[in-house]
1. Computing helix-only ellipticity at 222 nm (-39500 (n - 2.57) for each DSSP H run of 4 or more, over all residues; to 500) gives -15500 for which of P, Q?
2. State the single structure among P, Q that was used to calculate distance in nm of label points 7 Å out along Cα→Cβ at positions 176 and 232, giving 3.3.
3. Tell me which of P, Q gives 38, 25, 14 when you compute Cα extents along the principal axes in Å, for residues 112-159 alone.
4. Could you tell me which structure in P, Q was used to calculate P(r) over Cα pairs in 5 Å bins from 0, in percent as 1, 6, 13, 16, 18, 16, 12, 7, 4, 2, 1, 1, 1, 0, 0, 0, 0, 0, 0?
5. Please state which of the structures P, Q yields 11.8 when mean count of other Cβ atoms within 10 Å over residues 32-39 is computed from it.
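Nothing in this text is a laboratory measurement; each read-out follows from the coordinates by a stated rule. Predicted model, so just to flag it, every value in this text is computed and none were measured. Cβ atoms are built from the backbone, for glycine too; each structure is taken alone.
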Structure P
């Protein structure tokens, strides 16, 4: 089953929020300063893009293949700079960005090798790439998603690339100094509306009876009090080598 993200853009805008620790690591790990040019690939409704754009004083670009997702970004900020397109064909000139990043997007990209090559191309020498994604362990232990909707686990394990695979593709594209960081943000769920409206793509990919069963379990649990949850991510970083410019050859002698 293929998800039409134009049809879920409104629910994403209503319910999805930026992970505070991811934002902090993007700023620190990307060595971002005011006016640092940044590209978010698969920006969706703009949670990360708009926050960083405000901080960096208007030097962020967002790329997404969904016109409705980008329309949500424009509704939230008239100065937002976005472009419609796919990760495999980034519509920007070479060596224009200090940071290229994606959050929970890499499993949607069909040709990941092409994406990493494109990210390498548009990064300045010394620039950073950050792929924010889920490991197999995170997928199996998502709380509360995997607890109440265990049918999402095999679906997600099939969709998400393994971390070693991503590291190999990044190295093949030319990235160096690869490193992984895990972040976690604990919270308490007090409303199941975001689950009811399927603001997580995996809920569109399980049988309807499994979805209804999980939703009923979640609603009953919530009657007893808030449901503990934790949002976890792996941040996979890489650096484009800062290759010095070769000196011009000396003039030929007479």
Structure Q
């Protein structure tokens, strides 16, 4: 920094002060009343975006802990994107990468933050669901199926979809939680809980796109040899139909 021109030094000092006003001095010659306006604008804008993006986390923390967490994010995290809509994603990365004391009291906070962020991520995803035409009749077993790009199968150690002011687990539950978050054809973001078998089926669809239902269920049967194939096929067909009705499966491939 010593080799920088004077105006760049002032810019650096200005930014460092706004990021961490308690420890970094403001540039010389600027009235503190004026600096206070910038300090409040920066902090309040970022805090506002985080609060709106993570309402459950905001409801769980007391005011002091919340402001401390937001300030830590501003001070310690180095964002990779300049866009306001990416602040929520940056906040998730911050929680995942930093050894924060608050995780001891809220061991689920990383997963809960990711779960809350997914709604915004799917809402702003540019994928046009309407480009894939819905057919009145689909042969789910024999036609290649298209998994929606805005349908995300997710697995969490904590049952994040149940966490609230009245339920805050301190230990990892015995069984993981499987959830699909998806944007439907009405552009509504929806959440639905699924079981491990449906999650495995959706993972197969992601890894092997445009496969007919029969091939997908054959792959599922190979992964779950403890379950009779006939049971997987009969139940799997019902699962595929439900996924189709929810716009998680969008239709069939023309290829």
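1. Attributed to the structure labelled Q.
2. Details: P: 3.3; Q: 1.8.
Corresponding structure: P.
3. Value 38, 25, 14 for Cα extents along the principal axes in Å, for residues 112-159 alone corresponds to Q out of P, Q.
4. Working: P: 1, 6, 13, 16, 18, 16, 12, 7, 4, 2, 1, 1, 1, 0, 0, 0, 0, 0, 0; Q: 1, 5, 11, 13, 13, 12, 11, 9, 8, 6, 4, 3, 2, 1, 0, 0.
Considering all the candidates, the number was obtained from P.
5. Of the options listed, only Q reproduces it.
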